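**Student:** Please find the structures below.
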Structure 1
């Protein structure tokens, strides 16, 4: 999470730093914000593993994983264009029900991702551009009552980081409005888990999960 906050701080510095007049003509700058919706397919260790940890009283807790293979999430982005380059901060947040491995009832699962992305836009400054780039993100997955022990059922939070391959197509309908369909592939590793009775526990073996997100966003730029 500290790396994400540092990346966002650097991003804000890049966004708000003002170039000298002689530089602005060569490095024209515009700002944008977009909102859309993601359909996210995911595969990996969450669907095949459970985790056993010791709580603060020395009792064993079993963390049963969510099995949802399709997630839905709004997609929010703000950023800056500098010639053919784009820097963006992205945010996704959604809650949905999911089946839990080895448990009979579905439970609520909250999916949150915050990240930074850098893309190079081919065909700049045409009205139709193709962007390719990389991203880095922090992911937080909270599941209701999926941890079991002799004490009962408890909530679990999984915390991890990820890198992404980002591709998009930017179609500028007017000078200030456009559409951006995107494809992002996140390779995420969950490296810590938190429960009420165990606190935060670092995982010796990371849980690797691949997320493939398809979205379409409406964009305003100025």
Structure 2
């Protein structure tokens, strides 16, 4: 994990990938730590960590001040001058990138979290983004921040007009339980009611580096 500053962030990049079958977990972790030593020298980077889900997929979670700051990071990820670089450790065909433009004024990465819930979706026809933001604000006040486990929450926009809803939590068990509680609370149901259930994808990630 690397935290360069407590500055406000413009967006969050998630880069999903699988390691090559011949690469051990320890080799991957060593490569990530080396990657962070280079990342620390770059302007515009606020925070980086590595997470994993139950399917064995890894993801870089990277917060930046501006979207243009990601260009230099991508060049570093593609660096192939050493066998220990992430280029040689990653299954290239598995890589998927998601940039989440954060829709929250002055969002800062929380001091501590060990896991995150990330849902991506499309809005139902005739639903407006402004409605979603208003419902999300109420959900935070009336539900999410009543739990000590909730460290941060945000809405983001992805490419092609899709959206994201992300929660950072203290423990994975509590975070999953709180998320499933959306069905039992008014503002949770209102939020879910804005989303096209056919295009709703939900995943939970836990911190490993």
Structure 3
């Protein structure tokens, strides 16, 4: 049975994702519903796509409120429709990256970029991509702990500046510290595996599994 080469597929995605982002920002208004159906369908086909899509929509709801509020203040009622168009385009521009993240394994990305990357950059990219799931989980845990401690970082609090200030103090700064710890752990792991910049990184022969 024929199976698509995952590396070739990843290379195609790397070209397709920027094109989808540009299309989401530039397509005529009448084409936005079709664009939304395409991108939402791609995300929903991925494992956990519905859950991640719901989280993105909840996060973007705050931005929608801010965009519509600014347009109302500047243009009045006539600014509601343009504000909704801008907010919708911003959401659609995020979905191609979400689809790529959910549907692509990190080592396939490194292999896809391998012909154009140095050994050092390939190792750094692989380590950075492997941290993404930990980063998402760590952000969620820090946010929940901050809420339990009484931090005013609920979605409604981001309509005021104090919400962003508390978010940076209770979530973003601890997250940066945790990222530094993860980076040190990655460095130790690479040294233990005998990584050297002068030698190419060895990888599991994924083609044997096809």
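**Student:** For structures 1, 2, 3, which has the highest computed value of distance in nm of label points 7 Å out along Cα→Cβ at positions 159 and 191?
**Tutor:** The structure with the largest value is 3.
**Student:** Same structure again: Can you spot which of 1, 2, 3 the value 4.0 was calculated from, given it is distance in nm of label points 7 Å out along Cα→Cβ at positions 71 and 175?
**Tutor:** Checking each candidate, the match is 1.
**Student:** Can I ask one more? Rg and Dmax of the Cα atoms in Å was computed and gave 17.3, 54; which structure, 1, 2, 3, did it come from?
**Tutor:** Matching structure: 2.
**Student:** Upon calculation of helix-only ellipticity at 222 nm (-39500 (n - 2.57) for each DSSP H run of 4 or more, over all residues; to 500) from the atomic coordinates, which of the structures 1, 2, 3 produces -2500?
**Tutor:** Derived from the structure labelled 1.
Since every read-out is calculated from the coordinates, none of them should be taken as a lab result. If you're wondering where the values come from, they're calculated on a predicted model, not measured in any experiment. Cβ atoms are built from the backbone, for glycine too; each structure is taken alone.
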